[in-house]
Structure P
Amino acid sequence: MQELTVGLGERSYPIVIRPGILDEVGPLLGARPLAKRYAVIADDRVAELFAEQVLASCRQAGLAVELLSFAAGEEQKHLGTVEHLCRQLAVRGFDRKDGLLALGGGVTGDITGFVAAIYMRGIAFAQLPTTLLAQVDSSVGGKTGVDIPEGKNLVGAFYQPRAVYIDPRVLASLPRAELLGGLAEVIKYGVIRDPDFFAYLESHRQAVLGLDPKTLETIIARSCAIKAEVVAQDEREGDVRRILNFGHTIGHAVEAASGYRLAHGMAVAIGMAAVARLAALMGVLPPGDRDRLIALLAAYGLPTAIPPGYDPAVLRRFLLTDKKTVSGRPVFVLPRAIGEVFMTDAVDAAALDTVLGR
């Protein structure tokens, strides 16, 4: 077991990583109460897999709990789903002393966190992430929100959970593509902050892909520790927290251009490879480090190029609607070396055209 803390003063909260923790949610909430009753929110796929054990654990601990579900898929991450869940909470009489448990991947965590932020002007919630991507990234840090046709996560709020409970065992249930998508975010942490962690991912690839329990716990804990450290420095993305968007500026554009059919983690992998190429073309990243990142992405079975058929003009349009764009200039997180990145809105136009395929 490992326990970390996201240090935000009075709003600090624990990240507890322990195999089998989904069966212990009830006692954990009994020891650290968040609310007087709970709604477990999950998509219908995750609900079928894990909801019963969470509900049983809570009920055995004497907690009042019920399940609210919605259809699975990134396409459900919109304001209509938020309204549906808020209305269900209202119909069931949930009030400001009640709380939510986000059981699922990044979509569920983002939706549930946003519902918690706005229902009754704010109620407590905890994250129970069931995908690697959610465990190492979206469940930590308090970013919540939904997509609109104009772009990803353009409607949302910063709203921190009260706790994050991570069970590495659930990763065995993931489709291979979802596991790989989470690994894109894991690799990101090595690039932005920790060259030793990047090297660990290079040397432990077989153990990671083989779901070795100790190795999984190690990469989840290190990823969460890096994110917790960054969030504690800059909760609302005013400065340093923007380094967590490495790979996301172009990645989000590719994801949006796909109509959100391309999984987020795959889009981030494409985005990381793209900005590595961009940084190398601009002369700020040694070609050896560019090649090392692209090789690691490929070694984990992740895509390293924008798929054929994507219109560069469409990608540029989505870049301009990215929430990191300021005064019509998208902000890029570029690598300077493995373990070091910087932010800039001044990228070479010709180099960007080359990377986007123009």
Structure Q
Amino acid sequence: MSACSSNSRLAVSPGQNRPHWKRQLQHAVSNSHELLRRLGLEHLSDRIEHGSPFPLRAPQAYLDKIRYGDENDPLLLQILPQLQENRSSGKQDPVQDLRFMPAPGLLHKYHGRALLIATGACAVHCRYCFRRHYPYADAGLSARQLDESLAWLQQQPDIDEAILSGGDPLALDDERLFALIAKLESLPQLRYLRIHTRLPVVLPDRITPAFIDSLAASRFRTTVVIHCNHANEIADNEARVLNQLHQAGVTLLNQSVLLKGVNDDADTLAHLSKKLHDCKVLPYYLHCLDPVQGGMHFEVDETDAVRIMAQLRARLPGYLLPRLVREIPDSDSKTAISVI
């Protein structure tokens, strides 16, 4: 027995008993000077937006995968607040979410499914995020607002799939997340649960055994759609948790955004699809950039996107090809962009 063990409870500081992933989230880098220092990129300071209203946020688990000293690293470019954002055109609500909100925090755009904005929190702030201007304080899910959304869903017998998005729903702790899922399970017409998340490839420690067990115990047929843009986002820990989710019976899909300077070439996308397949994840969508204010420097011209997809089709079997799509408000589904 150690000398201090009898008083160990008194020695525990606030937050020390928090799960490891929560501590990582708490200590995520949010200062651009600190980010540049950690990555040996202090010389970039005059090219960075240091006071962006959409703040920097990245956990160490993500930073560990960025090549030290490489200002063109594809993972770095996704999180680095650049001065180009101030000169960006685009819209604050590029996919018109707020037009399709029959109840607070609930979006209904497509037949048979409804999406709940489970939280505004994320483990990482992606600079191309189409919801970077979303009014989470007014259009999120408080307890009262959740009741309103559930009451609306209860009156929609044709909706059989609930989609959890955000923010990132896995930024919620298990207690809050599975309390929400339990309320959805109480609606008998719902059969399918879909969770859109970036955390398995940004903060893999979030995918704990307890989380996997709780997800497996749900009555829903569950699909987890991860958001991975580059194969470098998948290291050993990420591969491990994705395989564990697959073993628990969760269907795994991936959606990416086509981003200039990050993944806008066929070789990069082919490598991503193969690495995902090794982790039991199949490609779903490759999104053309939503025209969000602050993110337009990532835009790839649609003609170039079609050319890249044609090259990708020549490199991969059909089951590893994502569908190139664009979200167009008032359409019945994501709009596929044909590749000749």
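Computed from the coordinates by the stated procedures, all read-outs in this text should not be read as laboratory data. Here the structure is a predicted model, which is why all the values come from computation and not from measurement. Cβ atoms are built from the backbone, for glycine too; each structure is taken alone.
Tell me which structure, out of P, Q, gives -13500 once helix-only ellipticity at 222 nm (-39500 (n - 2.57) for each DSSP H run of 4 or more, over all residues; to 500) is calculated. Mind showing how you got there, number by number?
On the way: P: -13500; Q: -8500.
Source structure for this number: P.
Upon calculation of log10 I(q)/I(0) by the Debye sum over Cα atoms at q = 0.08, 0.09, 0.12 Å⁻¹, for residues 129-328 alone from the atomic coordinates, which of the structures P, Q produces -0.25, -0.32, -0.59?
Numbers: P: -0.25, -0.32, -0.59; Q: -0.30, -0.38, -0.67.
The value was obtained from structure P.
If you work out distance in nm of label points 7 Å out along Cα→Cβ at positions 105 and 209 for P, Q, which one comes out largest? Going through P, Q one by one, distance in nm of label points 7 Å out along Cα→Cβ at positions 105 and 209 peaks for structure Q.
Can you spot which of P, Q the value 2.9 was calculated from, given it is distance in nm of label points 7 Å out along Cα→Cβ at positions 65 and 241? Present the calculation step by step, with values, prior to reporting the outcome.
Working: P: 2.9; Q: 1.0.
Among P, Q, the structure yielding 2.9 for distance in nm of label points 7 Å out along Cα→Cβ at positions 65 and 241 is P.
Distance in nm of label points 7 Å out along Cα→Cβ at positions 73 and 121 was computed and gave 2.6; which structure, P, Q, did it come from? This value belongs to structure Q. Of the structures labelled P, Q, one was used to calculate semi-axes √(5λ) of the Cα gyration tensor in Å, giving 34, 22, 18. Name it. Among P, Q, the structure yielding 34, 22, 18 for semi-axes √(5λ) of the Cα gyration tensor in Å is P.
Comparing FRET efficiency 1/(1 + (r/R0)^6) of positions 81 and 297 (r between Cβ atoms, R0 = 35 Å, to 0.05) across P, Q, which is largest?
On the way: P: 0.65; Q: 1.00.
Greatest value across P, Q: structure Q.
Please state which of the structures P, Q yields 0.8 when distance in nm of label points 7 Å out along Cα→Cβ at positions 153 and 169 is computed from it.
Values: P: 3.1; Q: 0.8.
Answer for the origin of the read-out: Q.
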